[in-house]
1. Assign the value 47, 38, 22, calculated as Cα extents along the principal axes in Å, for residues 123-226 alone, to the correct structure from P, Q.
2. One of P, Q was used to compute distance in nm of label points 7 Å out along Cα→Cβ at positions 11 and 115, and the result was 1.3. Which label is that?
3. Could you tell me which structure in P, Q was used to calculate relative contact order in percent (Cα under 8 Å, 6 or more apart) as 9?
4. Out of P, Q, choose the structure whose coordinates give distance in nm of label points 7 Å out along Cα→Cβ at positions 19 and 147 equal to 6.3 when calculated.
5. Where does the value 0.30 come from, among P, Q, when FRET efficiency 1/(1 + (r/R0)^6) of positions 171 and 219 (r between Cβ atoms, R0 = 30 Å, to 0.05) is the thing being computed?
6. Given a value of 0.9 for distance in nm of label points 7 Å out along Cα→Cβ at positions 203 and 235, calculated from one of P, Q, which structure does it belong to?
7. Out of P, Q, which structure matches 18.8 when Kirkwood radius over Cα pairs in Å is calculated?
8. Using the calculated result -5500 for helix-only ellipticity at 222 nm (-39500 (n - 2.57) for each DSSP H run of 4 or more, over all residues; to 500), pick out the matching structure from P, Q.
Structure P
Amino acid sequence: MINSAIYNGKVIHKRFKPKVHSFKYSVFSLLIDLSELETLDKEISFFSLNKFNLISFFEKDHGDRDGSPLIGWVTKQLQNYEINTDNIKIKLLCYPRIFGYVFNPLSVFYIYDENENIIAILYEVKNTFGEQHTYVFKVKDDQKLLQHNCSKKFHVSPFIEMNCSYFFRLLKPGEKISVVIDQYQDQDKILYASQDGTRIDFNSKELLKSYLKHPIMTFKIIIAIHYEAFNLWIKGIKFIKKKIKIRNNITIEN
């Protein structure tokens, strides 16, 4: 039995200040049990691991982004922050490559212990400059709704200052997924972003159906990001130049 899953849903963004601006679009995501990558590669038509296909997953798109096994990278980060890694299971929520292309603004690693309790969450954030920052949170109480707060440490949008904070809320994956981020500046909420989805089995038929519903999804995501940025610029919102260049940063959060 395959534990990985497909989730069909929507992404919503709404900006509140200095001017209101919002958009939404339909997407499908994969929740991949990283221990099943080789199995998915062998058993799922139209899907490949680390090689081109209609739908594919490349380990170099995440973690150290050097193509090394992601299980090893996640385990190393957890051990660095003294999180128990005995008999853990790692699931990654992300967009797949479609015809070899993907951009994941946010990917989420869910870390489970041997009792299926979530013990850690890794939020992997990317920007359009090829940079990445991962926020690591220990989970003290495994509940259906997980909540995390931290200060912003990574330049994402060129229209939002760095002196902000994030409030993450996410459902433990089941029949539904939900990832919500509220961004605050000086106690005022300036941005709401969410992704939700409904679970379907990860098999060849359902993967093809999801693709046919969203045949250019990954291209649409990057086009939408730049289109909405243009709209913000047209509305007169200040462009904020990025000050430093990074590759991959990681922080542990409370």
Structure Q
Amino acid sequence: MNIHVMIAEDEMMARKELLYLLNEEKGMILTPHAETGEQLIELYSEHLPDVIFLDVEMPGLTGIEAARYILKQEPATIPLFVFTTAYDEYAMDAFEVEAVDYLLKPYDETRFRRTMNRIRKSIANRKNSSEETEKKAKKVQTIVSKMLIDDGERMVVVSPESIYYAVPNKRFLEIHTEDKVIMSRMTLQDLEDQLAGHLFFRAHRSYLVNLNHVLEITPWFNGTSNLTLKDKNRTKIPVSRSASKSIFDIFKG
């Protein structure tokens, strides 16, 4: 696992010591270093490191202040912080800004390796969490690609794409799919609202049509027209005068 690392440290010897320890670790990709809090903020936005080894005391903005600024950015890009200092009195401040660890100077190699183990575990957990979120999002997308229609006795699962057209019939709404007709007590407007975002068209005040299933459009009289669907019955749907102009515009793009 490659880890992009940035060092924010104004003391050259302290930087060299960290560089030596990091070079002993596998998979470390070092980004340009920062020597002030302001420079860190600028370089962070450009390189988006996974981890920042951050000196608590630096010229200008302190490491704590710079970390607080970065924490206000997009959560997906926030790095892990490891604070470094010669004084342990800053430990509480470091953990208030969600530091993954805290290292005292001069660095102890055993303690540094323990820090690296924490970093690797934290990054792995983030990756697993992100993958789990993506899986859940895909499941939600799969669920919303189906809809439930109440036929009076049960809730029928229907794919919007399978619907050819819908038309009111007395107290019911006939929803014609590719293989059946569902009789529902919902209104045509209710169905239209549920299908928002799909390519359905109100051809007439009494007809809602899936434009993906239109075979042809035939002009009729007084500016009206008829749609012929691709179903086995080649169903014809009347299109009102006002809707006729709209549907031609839709197919013309």
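Quick note: the coordinates plus some simple rules give every number you see, no bench work behind them. Remember, it's a predicted structure, so these values are computed and weren't measured experimentally. Cβ atoms are built from the backbone, for glycine too; each structure is taken alone.
1. Values: P: 47, 38, 22; Q: 68, 34, 23.
Computed on structure P.
2. Working: P: 3.6; Q: 1.3.
Label of the originating structure: Q.
3. Numbers: P: 22; Q: 9.
That value comes from structure Q.
4. On the way: P: 3.4; Q: 6.3.
Structure of origin is Q.
5. Considering all the candidates, the number was obtained from Q.
6. Details: P: 4.4; Q: 0.9.
It traces back to Q.
7. Numbers: P: 18.8; Q: 23.4.
The correct label is P.
8. Values: P: -5500; Q: -11500.
It must be structure P, since only it matches.
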